[in-house]
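Asks: The next part holds the structures, each set out as structure tokens.
No lab work stands behind these numbers, since they all come straight from the coordinates. Nothing here was measured: the structure is a model prediction, and the numbers come from that model. Cβ atoms are built from the backbone, for glycine too; each structure is taken alone.
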Structure 1
Amino acid sequence: MRRLPPLHALRVFEVAARTGSYAEAGAELGLTHGAVSRQIAALESWLGQRLFVRVGRRMAATPAARAFAAEISLTFDRLTAAAEACGRKATPRVIRVNAPSTFAMRWLIPRLDRFRAARPETEIAVATVTTLNDELRSGFDLAIRRGPEPWPQHRAVPFLTETDRLVASPALLAGTPLKLPTDLAQHILLATETRPNDWTEWMQAAGVPQPRDARRQVFDHFFVTLQAVEDGLGLGIGPFPVLDGALASGRLVAPFPEIGVARPGYFALTPYDADKTPSLKAFVDWLVEEGQPATARP
């Protein structure tokens with residue numbers, strides 16, 4: 001007989017290593033902090049070595065434990081795939097996606113019907129965060145963030161590149177046209193607190209100096225700034241292809257499309273857990289396909 005480590009302890013350990021917290025692992029698994037601690041201790045006893053060390057008030061996985069957790073996650077993936085192949089009855093699947101608000105509103109949600117058409121048995125539940133720097137916590141199957149960043153507890157799949165360009169409402173430019181980048185002085189420049197360098201970097205790319213005494217209005221969240229641009233309050237800097245839909249519908253125009261500032265691309269992050277189903281893999285593959293330029297899609 002194979003001498004296997006305690007399987008329940010493996011499951012608890014994998015979640016604790018991914019979340020970096022006994023408390024968060026307990027919340028995800030429906031266990032108390034003490035129950036998580038006992039399962040980890042049982043696995044450490046079986047292995048004959050420590051898996052976690054105390055760092056401040058938290059228990060952190062050792063480098064060997066992180067590598068072990070990654071292997072366990074892959075093994076759980078293979079078990080899931082084997083169960084599916086062996087005839088496990090298909091059940092409705094909900095994929096919990098955590099994404100930045102503007103990205104979700106402007107790029108992801110308008111495209112979800114295409115994924116539903118291909119995978120009608122899968123529901124995508126989208127929860128949003130107001131900043132790309134929001135800490136990754138448990139409670140999702142897939143997170144979308146801009147990177148690259150060090151995400152040691154997640155698999156990171158790049159799927160979309162991004163470029164910032166000048167944007168405006170057609171009605172605004174009908175009244176006060178923009179013929180040259182130097183004409184910006186005639187408009188109010190709309191900006192966001194969390195994106196303080198957008199205008200400086202765009203003007204550098206355009207080769208124009210900062211307008212003296214430029215009229216500015218700053219908002220706290222980027223999605224509010226974009227709404228103000230669409231409402232004709234002023235000019236903004238917006239990401240493409242995230243705003244392709246607004247351009248296609250005529251809500252926005254990009255006066256100088258040849259002037260752009262390259263930004264870090266978006267990544268699909270899946271935790272090293274045991275629930276990476278075929279539906280989740282299909283969703284990641286779909287993101288990669290959707291992120292390709294239209295001319296490159298099959």
Structure 2
Amino acid sequence: MNRKFKVAGIGEVLWDQLPQGDVLGGAPANVAFHTGQLGAESYIISAVGNDKLGNDIISRLSTKNINMLISRVAYPTGTVKVTLDERGVPDFVITKDVAWDYIELTSESSDLAGKLDAVCFGSLAQRNSVSHNAITKFLNLLPEKTLKIFDINLRQNFYNKQLIKDSLKISNILKINDDELLIIAELLGLKGDEENLCLELLENYELELIAYTCGAKGSYLFGKNEKSYLKTPVVKVKDTIGAGDSFTAALMVSLLNGCYLSECHLLAVDIAAFVCENDGAMPEYSKELRNRLGISHYKNIFI
């Protein structure tokens with residue numbers, strides 16, 4: 001049996017406030033949930049407030065297969081107002097100056113950093129200097145071989161050129177979607193078609209892999225000497241919240257298990273499609289999905 005890998009998401013944990021009610025979310029938390037579903041020893045490093053919403057997050061996460069390194073801070077728990085268009089695609093209005101803007105680097109999270117096989121982080125949680133400094137210090141404590149996935153996750157105006165460049169330099173895998181790629185190309189002064197832009201980012205920042213998702217148009221994985229393209233499965237979409245995060249999680253776990261790039265891609269697409277078919281970013285995996293993909297509870301995947 002493959003060993004159980006230690007993985008983490010560091011950054012925002014929050015409530016997505018949808019028309020039908022509040023749903024637990026935040027990209028790093030979503031990744032931690034899905035990596036746990038896929039058999040990893042999964043951690044979320046974040047912060048919540050000393051309030052009911054923070055209590056509810058702790059309570060809800062305690063029912064998931066996630067280890068929590070979540071500080072309590074003197075700021076309100078994060079919320080995001082979410083509206084969905086007719087295709088289930090979300091638009092976000094993100095509350096400012098909330099708990100996850102004040103993530104602390106504790107002795108426990110510092111100790112964990114030296115043992116991790118993979119971590120996912122984004123740009124959003126770095127909008128405040130407190131969390132930015134904690135995340136940067138955490139990433140610098142990781143072993144050299146650790147997969148460091150920068151899920152760029154551009155939201156509103158919570159990013160800048162220097163933040164993006166610094167994050168690219170410290171990571172070895174980039175997850176980016178088609179809207180984000182165009183923004184980053186303009187920000188960094190890159191030109192060319194989408195594939196050339198990805199290949200230029202791959203080379204300029206010495207990345208090992210770029211995961212490029214294009215919504216209904218499909219997705220690509222660009223390695224140094226390999227490329228994979230897959231069409232997006234046609235499913236009945238409830239919403240697309242967290243689909244990209246589940247893609248990242250599946251990619252992370254399958255890469256750690258030494259799967260071929262094409263196998264990693266197939267799993268990532270399949271898991272993302274399942275999330276689109278269900279409400280919210282953290283649907284429990286169905287028995288049918290587990291049987292079809294060869295996933296068993298709390299054991300590493302076999303493909």
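Asks: Which of the displayed structures (1, 2) returns the greatest value of mean count of other Cβ atoms within 10 Å over residues 32-39 on calculation?
Replies: 2
Asks: For distance in nm of label points 7 Å out along Cα→Cβ at positions 208 and 264, which structure out of 1, 2 has the highest calculated value?
Replies: 1
Asks: Going by percent of Cα pairs over 23 Å apart, for residues 176-279 alone, which of structures 1, 2 comes out largest?
Replies: Comparing 1, 2 by percent of Cα pairs over 23 Å apart, for residues 176-279 alone, the maximum is at 1.
Asks: Right, here's the next one. Kindly point out which one of 1, 2 the value 1.23 was derived from, the read-out being Cα Rg over 2.2 N^0.38 Å.
Replies: Comparing all candidates, it corresponds to 1.
Asks: Assign the value 2.9, calculated as distance in nm of label points 7 Å out along Cα→Cβ at positions 112 and 160, to the correct structure from 1, 2.
Replies: The structure behind it is 2.
Asks: Of structures 1, 2, which gives 2.7 when distance in nm of label points 7 Å out along Cα→Cβ at positions 80 and 128 is computed from the coordinates?
Replies: Source structure for this number: 1.
Asks: Which one of 1, 2 has mean count of other Cβ atoms within 10 Å over residues 40-47, as calculated from the coordinates, equal to 16.2?
Replies: Going through each structure in turn, the value belongs to 1.
Asks: Where is mean count of other Cβ atoms within 10 Å over residues 168-175 largest, in which of 1, 2?
Replies: Once mean count of other Cβ atoms within 10 Å over residues 168-175 is tallied for 1, 2, the winner is 2.
Asks: Given that relative contact order in percent (Cα under 8 Å, 6 or more apart), derived from a single structure, equals 24, which label among 1, 2 identifies that structure?
Replies: For relative contact order in percent (Cα under 8 Å, 6 or more apart), the value 24 is produced by structure 1.
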